[in-house]
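Every number here is computed from the coordinates shown, using simple stated rules; none is lab data. Just so it is clear, the model here is predicted, and its values are computed rather than measured. Cβ atoms are built from the backbone, for glycine too; each structure is taken alone.
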Structure I
Amino acid sequence: MAPNKVDIRPGVSVLAVLRHLNYKPWFALAEFVDNAVQSYARHQEALRAHHGDEFKLVVNIDIDTAAPARISIRDNAAGIALEDFGRAFRPAAIPPDRSGLAEFGMGMKSAACWFAPQWSVRTSAFGEDVARTVRFEIENIVNDEIEELDIHEELEDVNHHYTEIILEDIFQVPVGRTVGKLKEHLTDIYRVFIREGTLELRFGGDALTPQEPPVLTAPYFREKDQPARLWRKDVSFDFGDGLSVHGFAALRETANTAKAGFSLFRRGRVIEGSGDEGYRPAAIFGSSNSFRYQRLFGELHLDGFEVSHTKDGFRWDENEQPFLELLREHLDSEELPLLKQAEGYRARPARAQLANTATQAVNNTARAMEDNLPSALPDIADAPPVDAPDEELPHAGTLARKEFNIRFRDKDWHISIELTEDPAESQWLVFSDVAASIERPRRLDIRVSMIHPFMVRFAQTDSEDVEALLRVAAALALAEVIARESGVRHAGTIRRNVNDIVRSALSEA
């Protein structure tokens, strides 16, 4: 082979197939970052000896959306030496050292072909005074069965070392929310290297910085009079046969359905659980509407486990079930029972969030009543009005209120439903039923306390949960009105008992 050629045999036809891999864009981009991290790790001592101890790996990712769109990935690692070209550019050429992030010999090739029909690599190796460029045009390579590619060489400063990959005319241009997701996932995938200060990862000129969620500090929900504890614990267990797990698990201070879940690492890099795709097996987290699903998070480093060739999932074989059993045992051990606390602890959300949830629930409930009550209760308007219940409605802390008019058999009713946060109100449900007069229609006011312990435990941030309980409360109020008008004495006893029971018995675990 001539010195200005690189052999890409055997099986160049596989390059055309790589476009159809089941990649997600952040894992495809991660392949290029992996190679940079691996190159830096192999030459770290030499690079720091040359540049000083403050030298760090910098990887820049830029997307140019102007047609034809392109993506560039640049790093200041040690570059690709000429002696490594054959392995670097030949499909499935497994590297001699598979202990790092580059282990399958397919990462750069598969990710580049998945992104674009043509791409190039320009690199200058540490200690060499030449820059070399290799260009891939996949359609031509496959159709003409090209087995060698030209290497373009040019002089370079011996102190310069880098690799720049240009993906041209890319198949799907990341724009809008996809760019945000790319940043979010890449930040998570490389959070350990960024946190340690060995990697500066930049996307569109912005340095990606992982954010650590605040950990819950609170008493155990069954011991509210005891001192607050930090709900974070170290996790470590060994499977034998070289398989082990270490890391931490914790509860988020603020529940977040999108951000909870575990991140599973291998060799310092996230394999599963980046961005909004946290690893949340049902055996640990329960259903998607459970409180564990919203609060539990952590970082778990799995040693000795195999991963898929796209490095976006573990090959569990028969090990996932034992892993989950041991993990659950560690998470809920008595000295700090994370799962029990996640399920039992309740914190009031911010007022803005509470008000938004209340507004949605009130509007939906009012619309359902306005649309359906006239046909569901056609006869109650014929009965004479009754005195209002003994309770008087509070007049403070309104979160959301909706009023509407209904006509029952030529009789006008004015109904309001309201969710409040009045701390002086101890009851879950109160209502007033005011008789009609010449000047005004009959009036029914229904109020439910959002800060009642029953609501705090079961319905705060999810508008559907709040709406369901609000509809039950409205049904109880209407049922009491109907019972009174049917001649039932002491009809309010049921409501009073419900208020007492949900506070004293059903608000606790």
Structure II
Amino acid sequence: MTPPALQLQAITKRFGAVTANDGVDFELRRGEIHALLGENGAGKSTLMNMVYGMLTPDSGEIRVGGQAVKIGSPKQAMQHGIGMVFQHFMLIDVMTVAENVVLGDEPRRRGMLDEKAAVQRVQELSERHGLGVDPHALVQDITVGQQQRVEILRALDRGADILVLDEPTAVLTAQETAELITVLRGLRDRGTSIVFISHKLGEVREIADRVTVLRRGKTVGTVDVAGPNPPDEAALARLMVGRDVLLRVQKADCAPAAPLLDVKDLHVTDDRGLPSVDGVSLTVHGGEIVAVAGVDGNGQRELVEAICGLRTPDSGTITLDGKDVTGSDARAVRDAGLGHIAEDRQRSGLVLDFTLSENIALRDYDRHTRFGLLNLRRMLERATGLLGEYDVRGGTPRTPARSLSGGNQQKVVIAREISSEPQVLVAAQPTRGLDVGAIEFVHRRLVAERDAGRAVLLLSLELDEVRNLADRILVIFKGRIVGELPPTATEEQLGLLMLGGGSADGKKSLA
């Protein structure tokens, strides 16, 4: 009988008083895609970081091809044929695709990098595995989906036949996700064994052969999702969370009040000096959620940055609760009553080396001062309450933000922004990287903000989220609002507008 490609037996890992993995068992067969599913902080990434040599288990055994091994570094993991692609890529932007792939194992000629041989090697590898990427392109000039392919190529170039992907679709568009699934199926069919770490139930059911669920660091069970009777999303969610989860948002009809956010004829340029937002006008009333839907890269980021005081618009006006804040800085906009759940929690939402209590106090340090000095006790008390209320796992108020999983970092950002009780809340990709239980919680909080009379502007690439949460949907294409649709609109109607095709009835209902 052929031994499993990878087998973990009773793996335990502790960080002080926190047990991240508690006697976890896991088995990866040869030539299968095995999803590792669980809530944020369930221990998925920690478990695979031990497989890749980034961490050392406190107890338990790792077996590769039936043989017990000790893996003390990524180099040793690679020697055992294990490669890992992290959620946040580890590429050098100013280098080419070929240079990134061969880095550390460069073909040389007369002591120098043989660029021609490197390009040929990467080209052949790319064609063999169906990972079409231009070896000559600079990493900074290619899409996020292509950058992920470069990471996969680098692992395959090192001889990996076990590939671990940590939340691989968290930063991808729907189209890039579909392309990745096709690529992974091709790798599996050619014999590569793949661990697919995720919390997205639909993707897991679509791509995986089997699923192992972790809950609070323990193995809940392994189920076959490629067989004749696969579990539905509700059953997988129940395994993850330990209770029934509402997969659709329950909300009453909205009761719009006075306009709290009014944007008129806004024009914004991007970092390259090119037009990005082209005459956008929109209004969000108190007591409603307005969603902006569109394919990534159609001006959403620049629109949010202009509204939140992070980018100066070229022309147009932005009014918050009757106050003109056009061109104001982020602090002035915040003081005018705006909260901002940032799209990129690590770059814009948190100071990673600050503690959780310091990050939660970022918006309002003045509330935590006495005689000009920070009142640390008050900061800790507030953080303790919010971390419990928002179910942030993996740390205490004194824990550095970078120590948390991505999903728990996002919860910290959301806790800080919502607890400040802003009049207008701009939520950019608020559930990116969150598991199904956390998504349910965040959706409830956003609806609660709406019901409390606040204005919520939602920007999301997840059409299900847009349709579930929004009272009105605005579609953006090439920096322009090209139509308005109700939340009952079909994905086909939304998709047609998002690709610039006009509305299904030939008209565009504009805000």
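Summary of computed values
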| quantity | calculated |
| --- | --- |
| Per mean count of other Cβ atoms within 10 Å over residues 119-126, the highest-valued of structures I, II | I |
| Percent of Cα pairs over 43 Å apart - structure with the largest value, from I, II | I |
| Winner on relative contact order in percent (Cα under 8 Å, 6 or more apart) once structures I, II are ranked, highest first | II |
| Winner on distance in nm of label points 7 Å out along Cα→Cβ at positions 87 and 463 once structures I, II are ranked, highest first | I |
